[in-house]
Structure 1
Amino acid sequence: MVRDQGSLRIFRAWAAPLFLLLSGCPQWLFPPLRVLSCSPDDGGVHVRFSAPPTEISIYRAFSMTEDGQALEGRFVFEGENLWFRPVNGIRENREYTVIIGLIAEDRWGNSLTEEYRRDFFTGTEREAPRVEALVPAAGSTLTETPAEIRVSFSEAVDPRSLEEALRISPAFPYALHWEAEYRELGIRPLKPLDFGKRYTVSISTALRDRSRNSMVLPFTGSFLLEGGRNSPGFELEWAGASGTGTLRPGQVNGGLPTDAELRVRFDMEVETESLAGFVELRPSLGTSITTEQGSRSEAVIRITRRPEWGETCALIIRRGIAAVRGGETTEDLTYPLVFDAPESMPPQFARGFFKDTQHVLSLDTDFDYLNLDVQEFPPTRTPVATELCLVFTISEAASSLSLSSAMTAFSIRASNGCADVSIKTLRILDEAAYRSSGFNDPLLEAGTGTNLCALIYGLEVENTEQRGLLVFSIAPSLEDSLGNQLGEDITITWNKQ
């Protein structure tokens, strides 16, 4: 094949200029893609391009945020127009941003020359909120702990944004409450603030108003809580089921019930958590100290082991109890205590009598000789009925002894088969009935503030010729009508002849 060299030279001559011409055409023959407008429209945004965009490139290049959070939605294309409708639509008082990246192309492959960005706000006002006042005032010095800290704003704010914006140093537990339609904030401490400290209230620019406008500048204000150093004073009282009474240092405080607890009331706030180190009870019955939640001026001293009736103790409250605002108690105080309230008095055994009154049971007759007269108690297996009277002293506050406890508290046992004694009946006599009975001992007196009460046990005695021991026992569970128990085991042993 022979080529025409002349024709080839002619082609090269006109092809080169044509190539140069076509390589410069995109600047004027195929212009770049442009965004002509972007605006909210029908629950979304409407974007108009200079040429119809390709859907695949818009899916990759387009993004929209609401208050910085990416939105999902639906695209609608129509020629040069694009509509993007978020799932939740366009909401009021929100910041929106639309971004279309460089990869967006039209149908001829022309791209944007620079990234497109449009910001718009759907609120009706743009004024930022600000803090107008702080109470206690910024820079102030207080001598009393405030019940509340108040912050006033220039307009209603979003209370949810305050949780992120508010900081208080040093920290303390508090509760918030709003007034004046979220323009007034109250901060109530859940425990008293500490004296000698400076408290700082800070509100950052995270605070927003109802239109979601943020504060332009953060707010900071502080106040100093400075107290005096006066010594705390206190009062002490007892409290029980029967009532209350005041306790005086340095003098005998009698008439206390055995269930009494001791209450301390200070005239200022003190370090109640350390009180246990300043309280002593002699002799030691054990104490525990409690305070009500949030209280730093009152405490309750409870006696761990219930004192015996008539027991005398000394409560010592030592100096050095510190006040919250400074200062401390300066002297040791001693409170003599006597737990002898009439209503707490336990029953006390006085003596006992057999029906014939020849034999008296008392604590002084332990191991005396008991002669059961064979004429009255023949040594046969024939039961003989008799009665035993046990006399007790009880408090005037108690009406009687408890019948149910008396039925189980008394017992008699014999050794060596010397006798067989059975308890058959029981009745209770008050002092008047006792005085008129055949057991009355005119020399037996109850004493001031007390009464006598008698238990009459009906017995059947089978006597034998054997010698042995008869043991009469009264259990500590015997109690009066107020529930006060005998508290000790009474045992009297007789030698039966």
Structure 2
Amino acid sequence: MAGDLERWDPLPLDEAVSLFLVPSPERARALQWSVCGGHALELHLGHSWRDHDDLDIGVWRADVARLPEVLDGWDVHVAAAGALTPWDGRALSAEESENNLWFRRSPTEPWRLDVVIADGDADNWIYRRDPSIVVPWSDAILTTTGGVPYLAPELQLLFKSARIRPKDQHDAEIVIPALEAERIERLGRWLPPDHDWQVLIGRRKAAQVLEDRQLGGNADVKLLATGRSSQAWACAADNRRWVVRVVKPNSGRRQSYRSEAAIRRLLAAKGHPVCPWTVTADGQASIGPALPGRPVEYEEQWSVSFAQGLGRLLHDLHRLPSRGFGPLENVGTGDAQVVPNATVLRGTSPSPELGVIDRWFHAAVWPFDGSELSSHPLSRLAPPLVGQVGDLELELRSANAEPFGVVHSDLHRDHLLVDPRDGSFAGLLDFGDAFVGSTAWDFALLHWYYGVDNARKVADAYSAGGDGLYQRGRLLAVAVGCYKLAKNPDDSTVADRLESVCRDL
């Protein structure tokens, strides 16, 4: 049987197509069929790029019984569960994974054709691995200028995405960069957010943003960073450096590109070094010129000028017009240039505590979410800290207090830029996690990432209120550590850092 499974000599594509295209008197209604597999992808792009070791033709399950009208006299077997069973014309069961029929001229010859069973009803093609994916037949089956039907490329890639072989990866690398925008959007929406091909999809979207703005279709596009909800692409086009951010589908994160554009516009109007962004009309991508500078290092000591620039920016960020609490509504229009200065940034949570939980929703946010330290990874990795941290619960809750405002909340090294020439502040990036809450949280992040000395320098430059936020930030840095440990429960370095933060109190 193993030998049978391996003996293939696929029909040439044009010969197979001629079998299905030529009508016969018995076929009053045409079969619902299409070319599938790698051949379908090549038909869509109009050229070939690799050899094929089989040939797939898709046929609607309701039409399977009519296959003898086309392939009369062939030896036919059902291929399922790694075994071949002679087919007597019976209906094939989707529940039993009977989704392929193999055809050969006689039992002694190699297999020539694989008929893949397509599921659907009279109106729609249905993805058998996920019946929630429903596509009208008119969109699922496309036709070449020569009249050859073939499975739409995004659907074929969807099938290939479940178990990626080297040839599938090669196909994806050729096809995805050439797909039309609506097909890219559908494929991205159907794939998991962490699927490897989301990078190819993101690159295609970034290139499309550049093309739409006539910045060059041959721009050099390289992945700069990827987060839970967005990818950032560095692009060289039109003799300038650009950054394009694209939404990662199915991330579970609220989109905020328009709110981000409003924040950047308001801060840029005050003279702060932030990158002005333009948001695409559909809100799925944004583009702006890259800021100069390099990311800070966690261990470096900041210059006074760096701390002053960052302190003034945070001061003005925290005072932007806002209301409510938590992650921001996606306010504004598609174009950052027409967001009015009077924009009010609105949080989507009803209270300061829920705002914190909604912002850091990936893991437990002790003590604000009601979780217990007894079941926290801290009790396993650093048992002596449990009592010390637990004694701070009331103080931590009190630290999450006024003044409230727009908080950046994601001040890690890749988002803070320093001028390598003189150590001055060069810019703040990525407001995608901004939320409305206690402004002490930004000082908590400064404490966590950069230590008390750098946080103190920023507080001194912050002007009135900076000292109180500095002190509350030292406390809330403990909550930051508890969250990061809950998010990465086996990372002992986080526990070590939390112990250091507690010593600094």
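Only the coordinates and a few stated rules stand behind these numbers; no lab work does. Everything numeric here is computed off the predicted structure, so don't read it as measured data. Cβ atoms are built from the backbone, for glycine too; each structure is taken alone.
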(request) Figure out for me which of the structures 1, 2 the number -2500 belongs to, where helix-only ellipticity at 222 nm (-39500 (n - 2.57) for each DSSP H run of 4 or more, over all residues; to 500) was derived from the coordinates. (result) 1
(request) Using mean count of other Cβ atoms within 10 Å over residues 32-39, single out the structure from 1, 2 with the greatest value. (result) 2
(request) Looking at distance in nm of label points 7 Å out along Cα→Cβ at positions 40 and 184, point out which structure of 1, 2 has the largest value. (result) 1
(request) Taking distance in nm of label points 7 Å out along Cα→Cβ at positions 248 and 296 as the quantity of interest, name the structure among 1, 2 where it is greatest. (result) 1
(message) If Cα Rg over 2.2 N^0.38 Å is calculated from each of 1, 2, which structure is the one that comes out at 1.24?
(response) 2
(request) Could you figure out which one of 1, 2 the value 12.4 for distance in nm of label points 7 Å out along Cα→Cβ at positions 56 and 416 was computed from? (result) 1
